[in-house]
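Computed from the coordinates by the stated procedures, all read-outs in this text should not be read as laboratory data. From a predicted model like this one, the values you see are computed outputs, not experimental measurements. Cβ atoms are built from the backbone, for glycine too; each structure is taken alone.
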Structure 1
């Protein structure tokens with residue numbers, strides 16, 4: 001009886017710890033509001049939108065052991081991981097896809113008023129919902145995926161990418177770069193990378209690589225929701241889509257299941273690590 005009670009207590013502690021983690025899922029959706037669809041070029045169809053999303057990350061990151069918040073709309077509607085003031089062609093209201101093609105039909109432009117209205121309707125609601133979910137939470141994971149090879153528009157064009165990358169907006173050791181801030185302590189980031197590497201290797205029965213702030217350091221989402229002084233560990237996680245999906249073969253359900261099992265083990269490790277602090 002005492003042994004069962006101990007196990008029950010341990011299970012409750014694990015549940016408490018893992019539910020101190022919230023995962024944001026900003027780029028899984030392939031939905032575009034019907035009122036905006038006529039603005040887009042004909043090639044911006046469901047297949048293209050999926051290929052330009054963090055494909056199937058709604059299934060990857062919606063774990064029963066953590067809380068999560070998913071953006072409702074595709075990133076081309078209003079990118080949740082871009083600053084509202086980012087007006088570049090690949091900014092908060094992107095005008096180009098990752099393949100370099102224009103997203104909008106000739107003559108379609110957006111006035112500053114139209115952009116602000118779009119941000120108010122499609123960008124800010126996700127941020128507000130995420131902020132509410134993070135109240136009292138000490139770990140935030142900004143959950144993304146990356147193409148297996150750098151796309152045309154990327155700084156690492158045509159280069160193979162690691163199995164995963166954890167980022168705190170710092171350098172390869174997790175330290176702050178000159179004039180910048182980090183979203184968690186270097187030790188926490190290094191622990192996160194090592195633990196994730198262990199669980200991915202275990203479930204894929206392979207020797208994989210997890211980058212530290214490489215190829216991605218962290219963007220608007222992790223910066224906004226885990227600023228220094230928040231008392232919250234903030235990590236941007238990028239998982240290689242090749243673990244569960246390819247444009248040629250589509251979804252590999254077995255790979256997706258292995259990723260999810262790795263993430264369950266990883267989030268439990270991370271929650272226990274941060275719980276002790």
Structure 2
């Protein structure tokens with residue numbers, strides 16, 4: 001655009017004036033503004049290229065590091081600092097695999113760590129037990145594709161398994177009964193009709209959620225417990241993911257799952273404790 005503008009007005013940069021008391025022409029001001037935009041755009045392109053598509057920040061002094069919310073300091077303040085996410089896989093009290101990357105979320109670190117394990121040993125671990133930071137649709141599908149059992153907790157695992165009130169809440173869409181015609185109904189007996197499929201952003205396996213809307217919420221005696229707006233309630237459901245969560249709960253609450261969880265707490269967390277203590 002700057003070149004086109006210069007050609008149109010036959011601009012000669014050697015005739016430009018600068019400094020205090022000099023009067024710039026409209027063409028000079030506009031041309032210089034276009035050049036500023038060009039330089040700024042180039043700066044943005046460079047920053048986006050440095051950041052990449054898998055993170056949204058980086059440190060100017062260490063461009064491989066990502067800003068992460070570190071645990072609170074001794075004054076109770078949250079710390080947002082450039083950092084790396086260190087991952088270890090521990091088996092039989094040995095560190096079997098290590099990975100360091102710039103993903104903030106542990107969910108994004110699971111697959112790279114398993115690939116590191118596979119490249120080193122030539123097979124995938126059968127029981128990759130992990131805490132609630134790792135359980136996601138992507139990671140569960142990955143486990144299915146590579147012969148691994150699902151032993152990673154999902155974010156609501158503790159609440160789902162220890163909070164009976166939450167688990168049995170009749171206003172959760174997952175607990176809505178299905179009538180003999182296959183229609184989902186709320187506690188007030190109103191039908192929920194399918195609206196559309198919604199693609200889940202950032203999902204690698206094309207995961208979609210089904211969006212349903214209540215036929216009529218007007219005059220509902222449970223409205224204050226069921227929804228927060230005056231509109232008919234809409235819910236999002238993914239039966240496949242719900243089935244995966246049930247499978248994870250069954251695995252982790254079995255005797256074998258309890259043993260794996262206990263060993264993970266001792267060995268993986270204990271290893272990190274030693275590393276942090278020794279700085």
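Overview of values
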read-out	value
When mean projected area of the Cα convex hull in nm² is computed for each of 1, 2, the largest belongs to	2
At a computed 1.2 (distance in nm of label points 7 Å out along Cα→Cβ at positions 128 and 224), which of 1, 2	1
Winner on distance in nm of label points 7 Å out along Cα→Cβ at positions 104 and 176 once structures 1, 2 are ranked, highest first	1
At a computed 64 (percent of Cα pairs over 12 Å apart, for residues 144-183 alone), which of 1, 2	1
Winner on distance in nm of label points 7 Å out along Cα→Cβ at positions 64 and 256 once structures 1, 2 are ranked, highest first	2
Value 22, calculated as relative contact order in percent (Cα under 8 Å, 6 or more apart), assigned to which of 1, 2	1
Read-out FRET efficiency 1/(1 + (r/R0)^6) of positions 48 and 136 (r between Cβ atoms, R0 = 35 Å, to 0.05), computed value 0.85, structure in 1, 2	2
Comparison of 1, 2 by percent of Cα pairs over 20 Å apart, for residues 96-191 alone - largest value held by	1
